[in-house]
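Nothing in this text is a laboratory measurement; each read-out follows from the coordinates by a stated rule. Fair warning: this is a prediction, and the values are worked out from it, not measured in the lab. Cβ atoms are built from the backbone, for glycine too; each structure is taken alone.
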Structure I
Amino acid sequence: MDTVAGIARLYTDLVSLNEDVKVKEEALRLAQRLYEDNRNQVDQGTQAPIEVTRANAAVSVSRQALIVAQGLVRQQELILKTAITRGGLTNPDVLTAHIVPTDTLTVPDQESDPALPELLAEALQKRPDLAGASLQVENSEISLKGSLNAVKPQLDLVGTVQNSGMAGDLNPLASTLPGGLALGGYGTTLCQVFRRDYPTYEIGLQLNLPLRNRVAQADAVRDELQLKQTQVRRQQFEDQVRLEVADAEESLLQARASYEAAVEARRLQDQSVNVEQQTFDVGLSTNLLMIQYENYLAQARSTEVAAKGAYVKTKIALQRAIGTILDENHVVIDEAYRGNVARPADPLPKADR
């Protein structure tokens, strides 16, 4: 679960960085368009040449921001390739390969998660560490029962049923032959055993009274303390699970609120740029104001992308806290329970593995 959650977070960061590259590309496109417009106006004599310099500086700043964003994507690719491949960057094919995300960061219109009490109940049922702690409590209870039995009196009912066979050659010194004794060999003896000619029955009671059994008493006290310790640890696990779920659920609500605020800020900045562009086209605005508004829009878009990535990562944290992250990512570990690993019919090449 921790491994899947970690990989999911790394992949989310990669997708978020790729979307931020698109934002930086759009900002560069707007800066280049402003530069072209200013150059045309300077050629027509409607603007001072300094405006072209300012627009060109804005293009350089946007291009630098794009280069930084692309570098962050490549760095995140290296981190992710190291995490998901067996040989890591030692394989030249893996080192030169690029990861192309096929998913996009999405935020649902409304939250579909149940209420907090239902999330807590689901987590207490599905968290494997809590189930392991419960199993330790059961084992401690069984050990304590065995130790307590050792300090109690023990009464056993003993019963014996025995069939005998008697046959063989006659002793020449014997003057008489006992009644019922048959002459013969091994076969005669077996026949007597199966016919139960000479049965023996025993029944009795055996009582053991432990008097000051110090060893058994010490074992019982030790197991009782062990049981209390496992019960405390299980309660600590349960409290930790409740805290993790509640914290993840609250973080998810905060991330969603931040994302909605970022979306609204980006929408307003987009409107501001459109209005300023219209006033700039008719000569009622300055080149400096256009650059400022375009920078504000680029920052708002980057903030929206970051808020969306933060929401997705808090969603991953909530799935891990509940214990459903393997199901959400379609990860099956049934082979581990059976003790074998299913081999694919057509294995992938070594580089792809």
Structure II
Amino acid sequence: MRRGLIARSVVELPDAVFDARLDRVRAAMQAVQLDALVIYTNNTRPAGVSWLAGFVPYWSEAVLVVPRERGPYLVAALSFRVKPWIERVSRVADVLHTPRIGLKAAQQIAATRAEAAVGVVDFDGLPAGIAEDLREGGPKLTLHDASALFTALRGVADPAEIALATKAAAIGHHALAAAEVENLNAMIAAVESEARRLGAEEIYVAAAPDLERDARFKRIEGEVVPGKSFALRATVAYKGTWVRLVRSMCEGAIAEEAAARFAQAIALLPSDGGFAGFRSWLVEGCRMAQPLDPLIGSRLGEGHRPLPGALVSVQAALAVDGQTVLLGAPALIGQSGAASSLIADPLYD
């Protein structure tokens, strides 16, 4: 369950942004003759529905139905008492409430056209119970996997999403910079407190307490004494957009060299050639519903190469003069042959 404030900003996300996104989706639906599109959401898979309608669940689950000819509507498992809140934070034509969201969604679609062709985003990841209810509620509906169709649209950031990512990165930057005490637990508390003060919708903080021993990030429980060099990672959400940033505490000259190599590797994305010699690296971004889906990396095999114009978060570990440095920051994949670029610089001391 989320703990931060979820509220819509018509300045940062005006109606025109949602209209433009819906127009692109409907044009793609028209091209493949889909009558409706169904997108599932819960608190771990919010990014598809929030992109099209602004809705981010604190808990529970819902599906967004996008008819080709009418306004989108949300079918939510939340009780009717939260309807006014959903309407405040979302841009949908209607909100329907039922514990069986798949059944209700299918019935609504079938009421307009019994034999409608329905695209389901992330079909393979749809909970089995909801898939069964879709078939029960609309026995004559034909269900199609619309993952590739949606990924081609959702995987490219528009100016509004880039602005939100820049804001989320600024929040993460200020929050990580607030960690100025020696006790690791107090540092983590300071990072979280500052991020929430600045309006983060959510923040998760992890640490690699001693880079000389272990470069893996983990959740800290109990008292932990940081080593000579260590790192903090902040995963920040703002208005439905997520980024990751990493701050390494290590020798300044070492960190500067690592940061320069990191920026050079970023510039070559989506090619992985710049990461040659790195100990590990990972590029995450949104394809469909997960806000930070692993796309490509040193341990992912073939993966899913980000599209030109994609918004991603990159993490990397590299050694400089025998010392391990961890770096991480959001970036924008270049288009038309342009170099990819960092949205925020990685932090280091």
Comparing relative contact order in percent (Cα under 8 Å, 6 or more apart) across I, II, which structure shows the greatest value? I
Once distance in nm of label points 7 Å out along Cα→Cβ at positions 56 and 336 is calculated for every structure in I, II, which label goes with the largest value? I
Value 5, 14, 21, 22, 18, 13, 7, 1, calculated as P(r) over Cα pairs in 5 Å bins from 0, in percent, for residues 216-263 alone from one of I, II, is from structure II
With P(r) over Cα pairs in 20 Å bins from 0, in percent coming out at 18, 29, 22, 14, 9, 5, 2, 0, pick the structure among I, II it was computed from. I
Which of the displayed structures (I, II) returns the greatest value of volume of the Cα convex hull per residue in Å³, for residues 160-327 alone on calculation? I
Mean count of other Cβ atoms within 10 Å over residues 32-39 - highest-scoring structure of I, II: II
So mean count of other Cβ atoms within 10 Å over residues 48-55, computed for just one structure, reads 25.4; which one of I, II is that? II
Hey, helix-only ellipticity at 222 nm (-39500 (n - 2.57) for each DSSP H run of 4 or more, over all residues; to 500) derived from one of I, II reads -24000; which structure? I
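For the read-out Rg and Dmax of the Cα atoms in Å, for residues 80-255 alone, a value of 22.5, 67 was computed from one structure; give its label from I, II. Kindly include the intermediate steps, with their values, before the conclusion.
Details: I: 36.5, 111; II: 22.5, 67.
Clearly, the read-out refers to II.
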